[in-house]
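Have a look at these structures, which come just after this line.
Where a number appears in this text, it was derived from the coordinates with a stated rule and is not lab data. All values derive from a computational prediction rather than experimental measurement.
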Structure P
Amino acid sequence: MSTPIETFAFQAETKQLLELMIHSLYTHKDIFLRELISNASDALDRLRFEAVTHPELLADNDTLEIRLEADKTARTLTIHDTGIGMSRDEIMTNIGTIAKSGTRTLLEQIKKEGKSDEMLGEFIGRFGVGFYSAFMVADQVSLVTRRAGEETATQWESSGDGQYTLTPAAKEQRGTSITLHLKPVDPDGGIEDFTESWVLSRIVKRYSDFVNYPIKHKEEREEVERDEKGMPKPDGNTTIVVEDKTLNSMRPIWTRPQSEVTEEEYAEFYKHMAHDWEAPLKHMAFKAEGRFEFQGLVFIPARAPFDLYYHAAEYGLQLYAQRVMIMDQCEDLLPRYLRFLKGVVDSADLPLNISRQRLQQDRHITQIRSWLVRRVLDTLTTMHQEDPETYLKFWAQFGRTLKEGVGADYDNKDTLISLLLFSSSHDAEQLTTLQAYVDRMQPDQTEIFYITGDSRHTVEHSPHLEAFKAKQYEVLFLLDPVDELVVQSLTEFDGKRLQSVGKGTVQLGSQEEKEKAEQALKEQAAGHSSLLELLQKKLDEHVKEVRLSTRLTESPVCLVGAEHDYSPQLERLLRQSELHGPKQRRIMELNPTHPILGKMQEQFDRDPESTVLDDYAQLLLGYGLLAEGSELHDPVKFTQLVADLMVKGL
């Protein structure tokens, strides 16, 4: 008697959806195995759940496992599970979900919004849809399943060409077996040899390592005949031994109590996951419970990767749903300024294939992100307070990155500010916090002073600091390019305004001292007013004002900016990045007590048209530019003037 075969045609919309899914959604075809293993894991979960009230479902076999069976000759790969299995009606409902009328609605939405990858991503994780990813690597798929508690089995088969068949079948035990008749190996097309043990092992390790159930595969190895001492016999026989190998670790390290996990185990997991050769600087294991539950493990690497500051570099934590990895680098879990973190987050409340578009809008992801940021910053705060030596190691590698958060993360701005470290004039070796700076401020000091530059040597010897050194005022040295952005967002701390020593005017000391200095400067400016006007006229292309200075005590000149001008450091950075801002003219400040100004005034009084004044104007401008680390406007002319001056001086 022949076995009845029933043939069913897919709807036209289903064929379109299947084609879109295969060609648009999956860029890495090996992900099919993740989907099939995930379905198998779901079937095992459901069996365990139903067996609580119906223990007889486990009567014939209490083994809960997933098994991969490859046949190199026939070029087939079979995924077996001992889960709940399906009846014929359930096959029509579950595996046939893709052929339901909801497909039409989905396709209409895809066509309307033009986002096939994202829309499909929301549906691919549903049972019966991810199953069809098998057709990316197989010409034909056959499924045999027997539901727990039933005696009959059913076979489902399709070549993905628009129809599928259902046939009564025989199966000794409950569960499901899916056989893929593999396409020819095509490395360029993303199709590997999925009959190779090492290929299967690598895919499972990457995507399904922490599935709750053992994923087993029979592997062959050669065994040489040995003597009574256990040594191989020279002429001994070689036999082929076939044995089971479990491909996954099953229990995620982040689900184990921290008391049961050694530092060495955390380090080895990190090295495996992050592909790093060095143990991490710090790990953070966490578990959040409540209406929305998730857990995970986050690491701070010991050193920054080479591409940390490449804008196009990818970052993010691994995202798991129900212990199946659904995203290798989920950027939405972290703000960009924490991109150096490595680790995993696992949530049972996320669908297996949530799309990137949906992910950005998912409130669960938003909650995880917010919680993670607070947890990481709390850990860094504790490290800073209780283990400053380790925090200094962290800061040396990732301090520049953390500074980016000051202007980007308003909710955590105060915490981030408390974690900032800067060089300063107070100590050449030790970094300082803003709070420590404030605690050391002079009694009459009302502002936090800083200077930006590209090296400590440059700023430490800047003429802008002379008056501050004389008054023993501490100045912060902001030496990272990102500091220019920090001071745009950080305008005050503890009620004290941050003030650049290279901008505006400087008034130091008590109120009485300030008034005396201002009066003296006015009198000196009156005596040099005509000379200052002449210098302004000669340097007008590059200088918008020439005035006397209160910040210089030794140097003859310095260049400063108005309160809202770019700093020279920022101007250089913009020029290097080709984001040229408007050309700025500087303010030239002259030291009223320096002999050069006195000699120039004498020359001006003798001959206001003297060419010597032209030369000295250019020399002073070049002096000011070099002193702050900027480039000369005309290096050739400047060197000629210096050479002429040297000749005259001999």
Structure Q
Amino acid sequence: MSRLKIKLVCLLSLISICCYSQVQVRNEKVEHVEGPQMYKYGVVAGSFGLKSTAASLKARLENKGYEATIVKNVSRNMYRVVATSSNDLNTVGQLRDNLRKDFPDAWVLMAEGYNYKSGGGVSGGGDKQLAQTDVPRALPNLEIVANSMAFIDESGINAIQANNTYKIRFQLRNTGKGAANQCKVRISANGSTKGIKTSDVSLKTVNAGDKMTVDVPISSGINTVDGQVEFAIQVDEPNGFGTDPQYIKVNTKAFVEPYLKITDYSLTSEGGQSLKKKQPFDLQLMLQNTKYGQADDVQISVDVPQNVMIIEGNRSKTFAQLKAGETKSLVYSLIVNNNYTETTIPVVVHLKEKYGKYAEDRTINLTLDQTFASTKIAVNEVKQQQHQEISIASIGSDVDKDIPSVSGQQDHTFAVIITNEHYTMVEPVPFAKNDGDIFSIYCNQTLGIPQHNIRVYQDATYGKLLTAIKDIKNIANAYKGDINVVFYYAGHGVPDEQSRDAYLLPIDSDGKMIETCYSLNKLYKELGSLNANSVVVFMDACFSGTRRGEGMLASARGVAIKAKDHAPQGNMVVFSAASGDETAYPFKEQSHGLFTYFLLKKLKESKGTCSLGELGTYIQEKVKQSSIVFNRKSQTPTVTSSTSMAEIWRDMKLR
């Protein structure tokens, strides 16, 4: 019996020694960054996209007695912080479990293409107390479902505004054969992160084959700034079978204050022409948010003197929000009894919003025998948003990232940006909205045009096109022509099949009735009549009856039409996306129009300082080459100037 016990003890010891032969490792080709040379197998305590963050963790490990090393997975652009390493897989399994006391997500890396140390031994404090654990035989494999990541903004603005909460939502799927336990969603942010707070999320078990929806919370403080923030999200799994980082970029908006006021009031009555005791009358108030910020949790209350009664209408009322310029009409029925002894009736209106500081109370002094108005004030209770909202940059295009910012502003430069993507009767124009959104950011950040000088019109009807032209004409008149204008259009253009004149297509027209379209010749006349110092037009449209991409507009004949060339007027330079009967193509890989992409590319490379001549040459060359490569068809941009600018436009600059 004693021999049998000895054999059993030896067998159990052998099992204990060999159990780590199944330690799960992740093979990666890495290169050394800093720290001591590691052995073949390393225990990774953390992974980061920024070297500075990796260095911070390395310092923490060194304070704990580890001789940590940083290596880089070049293909994934990730820095791995290796706390300890060994050439023996059983040993490294114990090292990993020991490290998990402080770093629960530690995993084992096998370094490929790395000049690791040979021989036995343990690096990086690995001879500390070791613990053993079993490795699951059925392993998970987590991935973020393609195209499932979305920014959730209940307000519909699709930007991070100050003092709000948001979510990033995605679908997580386990394609492995084992359950994923104790997983954690890691989120980091780069860019305009001031005021932005994020939180990691612990996940419940994700069984093999399961898919789950994950919400990652984001909050913004009142100190949030204008700009863009890029979030990196990845799911860590304790055995190293988590996801690769996924990225999403969102615009941020600084806090803009609202201001609530009672801007007008009116007295009316059905029983007489002046305010009398014992005769009911109506007091109508006009409440308005008079500034650009949205007012939330709006409260209004009305106080009247003793012996003056509110007989209809809520003394106190709340509104969830009032947007910039939005108005509300409130009507109160009042009556004064015989016990009221004064001739003046002070009605005090108290206003309050979320912050308790952006509202103004008002006292309205009514008088007995005051004449009533004949009718109530007509109030159109609609949103009157004065500021254009900024959109989710498309993810993935290089021109949407790291947009140059310059100091100084061009106070006398104005931009008119019209983007027609969603048409009611014809096919949409892919990426037109994104074209305009990103171009507007370049106008502000790279060209130094103040935000309030940038007018953006999305999905413009014929009436909105008229409004856009009228607005810039009014500005030119106010400045007596001492302005520079940048005009940008992305959308459909159509030809008149009889006259071959070119027209911009509003979103509420199909082009069959040319009277419902906006003449390009008229546009040039209107812009030329501004008497501005300069007008630079960027036209990402074609006028042949084709769509952006393949095919014809529904209203067009089966062949493309070569529209007439319309001459720029005044002090004007026109950059057009295509020539003659050509099509203006999209650049699908970059989520932009091909013409707009290279316009933005040159502005980014030159930080807005290139001359118009350099810009024109670059766009013509790049668009022509790329269209042949990607579309196998020609697209030839043109640059045309008015007579007055013929000798000077090439040396002019946008900034």
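A value of 19.1 for Kirkwood radius over Cα pairs in Å, for residues 285-500 alone, calculated from one of P, Q, originates in structure P.
Figure out for me which of the structures P, Q the number 118, 79, 45 belongs to, where Cα extents along the principal axes in Å was derived from the coordinates.
The read-out comes from structure Q.
Taking -5000 as the value of helix-only ellipticity at 222 nm (-39500 (n - 2.57) for each DSSP H run of 4 or more, over all residues; to 500) derived from one of the structures shown (P, Q), identify that structure. The read-out was computed on structure Q.
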